[in-house]
Structure I
Amino acid sequence: MPNRLAQSGSPYLRQHAENPVDWYPWGEEALEKARQENKMIFLSVGYASCHWCHVMERESFQDQETAALLNAHFVSVKVDREERPDIDALYMEAVQAISGQGGWPLNIFLTPDTLPVFGGTYFPPTSHSGRPSFRKVLRRMIELYEQEPETIFKRADEIRTALQEDLLRHLEADSLQEAYFEEAAANLLEQYDEVDGGFSGAPKFPMAMSISFLLRYSHILGQKAPAKPAHHSLRAMLNGGICDHIGGGFHRYSTDNRWHVPHFEKMLYDNALLINSLCDAHVLEAAPEYEIAAEETFRFLRYQMCHPEGGFYAALDADSDGEEGLYYVWSLAETYEALTGFPQHEIRFFCDVYNISANGNWEGTNIPHVTTPVADYARLYGYALAEAQNILYRCREVMLSARHKRERPGLDDKIITAWNAMLLTALCKAARRFSSPKWELYARQLGRFLTTTMLQPDGRLYRVYISDDVSQPGFLDDYALLAEALTHLFELTGEPRWLQLADTLCEGLMQLFYDSKVQGFYYTAAHHERLLSRQRDIFDNATPSGSAAAITALWRCGKLTANTRFTQTATAAMRKLLPTAAKHPASFSYLLCSALQFYYHSEEVVISGPAPETFIPHYHQHPSFTRLLITTPKADAIPFPQFETKTNPEGKTLCYVCRNFSCEKPAVSADQLSR
């Protein structure tokens, strides 16, 4: 018989709807039951595409004996971390303080008034490798709560004190200095894997934000050295098994140093951030592989993760038919069967390029990946490079069609504002960097979806859209990342409405999340549910920190609208975090990318008139990470006062180059602009 979670909109919660555990969603009903019955709360946090969440669900939450223990002694609560990142962040911090590590599933025991006591991540059904079994943990918590409650509550008070400590109040602001960027780049490069690329050992994550920081830093300073590890890391991922060579897009991370064996889930945010990094890399090296990878990544998103109305779903599961990676791997026989009709030498060529063999390259099967350049195999087989690439393309398309006949991984069909906003920024950058007009078309579609579905007419922003309805008021990253994305959409299209919406979101951000006492931001608004402490979001994780996103949005919007309140707020918050960011760049890479634009900001380029194409090609021939672009058929159509003087009474198209909207004499031609 289904439990309460069957009524939930969250795919993750619904995955537990048939468990014998008497689950509750987080809410007053569960919390009141714990208080009334004086029971501990067992809180389990995860997400729909989490492999180890599935494993623990099968091993423990479907087990009758385990369920009986939970139902008799605890109020069991399930939370989707992507819907409630505030709950996840709070109790993840507690688990990291308790155990020294974090991850998902996040399993934690709370007192009836929600104070954390003990927790961890995955607990196996039987004790092994130093991990206690889940039932052993349950029995120990029952014993302590019944026989030594004073121990429980003493520990809970200690953890509460630690959780209520506010790091931001202890940070000292400093002026923006070039030395901080040098220190950040040096610290990041110390972690660089010179053999295989990347900035850590296994498990090896893409770290797209860190790659973008090194690329931008290199370009701004005109130094090639910082960019080399970034290019190496991107190319290693493009060749490795972390890249889906058949269907496009990137998996979550690599389980080994060589990018060969991925953890197979696919997240919207990873793919959005990697498109962004591919655009940045293309600025420094206009290599076709970067544009092709961006196109194939977005093609995957559009065909497998796109809602009919234009938003993009959260994730694809790692598992299909109960086995991780099954959808993505191939035996040699399956490959030959799929490619029936191709000449044998073309099939052999395909298998050689992608390392598909009879013995397999992973657990007896094959993860397609590239270890030898295609050009080398093309010479060996006597193909011209263009012919070789055409063979590979045709084979991949047929393999993809064959793969579509398999049982597909589960889809988490939540649409999350912050993650879609990251993709919108990436689409805008791709539209300006690459040649195809489709990028702008898709950017406009996504912009319309986010501003008509997630953003309400009264200015309220929601985080989640699922089952044709919005839910959960937006958090700091939702407001900030969408505001930033809309400034990029304004730069791309020249349409004032996008900048006006960004301005409205920034005003809301200031009102709901800004803490003037410490010149920083809360992650939750005053109207959000009050937890044990009001969280801040300072460190990047897989996604940009809310604080870094807020600083970026306020600075960009402030520069484009000449709103000094926004730019001054952003600068003050930046000065507070930059010294720490320089020491720990991997945790502050999004902030560092923005800080580069703050410190090295060069100019605003305003193109006003009926024929902006007079100047646009020249603008794109000289890309910059520190320049802002405003295009408008008629300058006074933009309802911000700094544009009023950018008129062209004779109907000409003029280009103004400005610093803080103090502008030089306008150019009337691209040649004049060059001079």
Structure II
Amino acid sequence: MEQARYAAGASPLALPLTPFIGRTEHVVAVGLRLRHPETRLLTLTGPGGVGKSRLALRAMLACEDAFADGCRVVSLAEVRLPAAVLTAILRQLGLREDAHTSAADQLHRALRNQELLLLLDNCEHLTAVTPCLATLLQRCPGLTILATSRTPLQLHGEHVYPVPPLTLPDLDALPPLARSEAVALFVSCAQAVRPDFVLTEDNARVVAEICARLDELPLALELAAARLNVLSLTALADRLSDRLQLLTGGARDQPPRMQTMRAAIAWSYDLLTSEEQRCFCRLSVFAGGFPLDFVEGGLRTEDSGLRDSRTEMRSSETETGDATGSVLDALASLVDHSLVQRVDRDGEEPRYRLLETIREYGLERLAASGEEVAARASHAAWCVDFAETSVAAWRDSEESRWLDRLAAEEANLREAQDWVLTSGDWRLGLRLAVALYTYWLTRVPSQDEGGWLEQLLAFTPETVDGAFGTVRARAMHLLGILRHHAGAYGSAGAAYEASLAARRVLGDRTGQAETLNNLAVLATSLGDPSRAVLLFEEPIQLCRELGDRPRLARTLCNRALALNALGQHDRAREALQEADGIMRDSSSVLDHAKYRFCLGDTVWGTGDVETARQLWEESLARYQQLGDEHTAATVLPKLSRVALAAQQHARAATYIAEALGHGRASEELGLVAILFDVQAAVAAASGQAEA
């Protein structure tokens, strides 16, 4: 049972009426720090509603025996003026005030010989008075202060303990979710308004999604669960797109700032300088987090009032007194105020993120400021620059590394895509589409991006001069590939033909070679390898004339597949030998994966099963290294046939199950047909086919 001693004349400790759920390891960690003799000031930090006060109280009571004179709690939430802090401490400790002696001296006299743990709750709005606390600690050697604040107090000797949201395992199964702190709190609060509410296998996934979308913040979970008095669980989840409107109506015995999520966040926002507020609002356009260089490049506009911190550091020796702040300073302050979270990654630079609930508030304020259009345009332009820089570098270095960098910013890139459609900025959209060409083909579901690209091309002028004409033709070519991968062969062919026609008009011979190659590949997919072999002749000739050896090697590999389909394995091997001579100087993982796939197809046709297996396994490993889900799924049926030939029916079935498990495999009709064909062969060979 929670209990604590209090001084004579002091008010009894107000104990919470709701249970304390989870966070055992944090209670222990905070308690150990408080017991350490070198800890005189420990500050629990975190965003509003994360549960700092409850954790502090629990940890304080858990280590009360370590302090001879016990523990005291002082709430500063209702104190408005820094000058009134020490007086508030006096009064809440039950100490008599002396009009002729300063509050600091009175506290010194009362506490100088005591071995006491003092919990100061809600300090963030009173940081101007913190030097007085430092003096008090210096004059009272037995005093230890445990503070809760949304921002560190920034005093010498301060120890900071960031309080994270509650835990939520990334699992669908009921037992782990039932043990989750976030789910347990939500269920407890739900049962307070609906006693019949029970976590079941049927509703566990919805509960987990609600907890995740609310960032596992205790206050948000409590406010959301309270809505179950009128909403079903599904209706509650559906309304979370407008969290701040939903998360209201908190307990009346709580301070006003803790009765709604909007008020809780506004409390922190109001403590920022105007430059920091502006930075916070502009950061809300970033989705899924961001690295520091993204902020420094994508946040500033001419009227943002923020300087690039790198420029500032170069000029700091000669410039002083500038009223505007650097992005780095503003970001550091937002991290300190718990409005932005720092996410550390092993061996990499940290990322930063806004919890989605806090981000929604930032977007509200950004819209109200009239700066949303400028902020989103700046963000989208930076995303395009980032994508173009990545695609320019990826073939000259580790391809998987650059694909991983793009994957890390996928949420931001999607925000940029949405902005393109909203703003109608087709030029920016075309640049983005072309820059993300390879990434989309390896990492992203084709139907998602194909739909976006169709919308973009619908409002892009059909006749565009100059560089953007070339870019539009390539975007049309990309649409053909995306539709090709999705099994929509008719619309793929139409897109290829439109791209080819534009490229002929523009005189873009490299582009013509690219699209002609894909038209030939499409013929193979349509079951007409003879036509495909003929179609490959023009792009091969173009590549030779242009001296484009890498493209020539890839085109020869594709032609080899068509020749294999015709049973002309010797001609296929000749094409691959020429491709191999070119690719020996290439460091591209993608090119080498392609070559091994095609050569495996050739040797399989000649009956060399073991060599085919080795080549396909090497190809699969390289595609998986790149995270290329689509092409990896095309290798697995080949390996299934090898296993089937070796009477390894279980292994063959495993390959098929893995291929069908890929998210995109179910969309791509041509691939699915192959998979089911092999699956039927596996079943027949193992005696499991239906009669």
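Values quoted throughout were computed directly from the atomic coordinates according to the rules given, and no laboratory measurement underlies them. Being a predicted model, the structure only gives us computed values, none of them experimental. Cβ atoms are built from the backbone, for glycine too; each structure is taken alone.
Could you tell me which structure in I, II was used to calculate mean count of other Cβ atoms within 10 Å over residues 417-424 as 16.8? Value 16.8 for mean count of other Cβ atoms within 10 Å over residues 417-424 corresponds to II out of I, II.
Matching task: 3.3 is the computed value of distance in nm of label points 7 Å out along Cα→Cβ at positions 97 and 193. Pick the structure from I, II. That value comes from structure I.
Consider the structures I, II: one of them gives -14500 for helix-only ellipticity at 222 nm (-39500 (n - 2.57) for each DSSP H run of 4 or more, over all residues; to 500) as calculated from the coordinates. Say which. It was calculated from structure I.
If Cα extents along the principal axes in Å comes out at 85, 70, 46 when worked out from the coordinates, which of I, II was used? Only one of I, II returns 85, 70, 46 for Cα extents along the principal axes in Å, namely I. When distance in nm of label points 7 Å out along Cα→Cβ at positions 73 and 233 is calculated, the result is 3.2; to which of the structures I, II does this value belong? Of the options listed, only II reproduces it.
So distance in nm of label points 7 Å out along Cα→Cβ at positions 57 and 81, computed for just one structure, reads 1.5; which one of I, II is that?
I
So if we calculate mean count of other Cβ atoms within 10 Å over residues 49-56 for every structure here (I, II), which label has the highest result?
Working: I: 21.4; II: 24.0.
If we compare mean count of other Cβ atoms within 10 Å over residues 49-56 over I, II, the biggest value is for II.
Highest-scoring entry among I, II, by relative contact order in percent (Cα under 8 Å, 6 or more apart), is I.
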